[in-house]
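Heads up, there are several structures right after this.
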Structure P
Amino acid sequence: MTRSSDKRSFKCRQCGTCCRWSGHVLLTNADITRLADAAGLTEDRFIERYTVLAGNRRQLSLADQEDGSCMLLQDGRCSLYEARPAQCRDFPHRWWVTEGCPALDELNESGGV
């Protein structure tokens, strides 16, 4: 696993790998406002088009496409990357995976373990 000091040097490659992982991308009110604005939609329209009720039944989550990837993934990249949710922005500083992210895997291989 990557040390927290190594995670500071993490540089997202915007490869879209994490956008294909299973699980929920839980949204905050600020996320919805920022994403709706970036998409040129009202918040209500953004919610209707891009979200589902999360498993905790207390929050909204980004919906998945039929193949299980994030609804915002288009042509292999996040279509609203600059406005991405806090959960996505927090990776890998507040949460991470032990493998599967090319940038983290490279840090681990270069001695970040």
Structure Q
Amino acid sequence: MRVRNPPASLQEVIPKPNPKKHRSIKDARDWHNSKLVVRPGGIEIIGITPAGQPISLESGPEKLEQLPDSAWLYGLIVMVEDAHIISSAQDMPRIEANRSKLLTVLNFS
């Protein structure tokens, strides 16, 4: 694991996405980079943040920056999905707004 002192942005230390490595993936269970779930109250990074306890959108990149280089097998790309189980239909607009904000905050391109 490379020590980052001072912390560098993800774009500086992780290679660009390599479509040859992830193009053929058809099942989320086969995805090996980070998986983010958009929830009404923020995001969950599967395997990193406590299950069902979303963190703020703005803290997502910081959490991702703390991952070792080995967590980026496909380069700088993550899987983003909406929460499938919600407590009410009123959660959907919040999830949609959070997804939009998350994509802006990540801005991997």
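What follows is calculated from the coordinates using simple rules that are stated; it is not laboratory data. Predicted, not measured: the structure shown is a model, and the values here were computed from it. Cβ atoms are built from the backbone, for glycine too; each structure is taken alone.
Structure summary
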read-out	value
Structures P, Q, by Rg/Rh (Cα atoms, Kirkwood Rh): label with the highest value	P
Answer label among P, Q for the case where distance in nm of label points 7 Å out along Cα→Cβ at positions 68 and 84, calculated from the coordinates, equals 2.0	P
Per distance in nm of label points 7 Å out along Cα→Cβ at positions 36 and 92, the highest-valued of structures P, Q	P
Which of P, Q leads on mean count of other Cβ atoms within 10 Å over residues 20-27, largest value	P
Source structure (of P, Q) for relative contact order in percent (Cα under 8 Å, 6 or more apart), computed value 42	P
Highest-scoring label, criterion being distance in nm of label points 7 Å out along Cα→Cβ at positions 52 and 100, among P, Q	Q
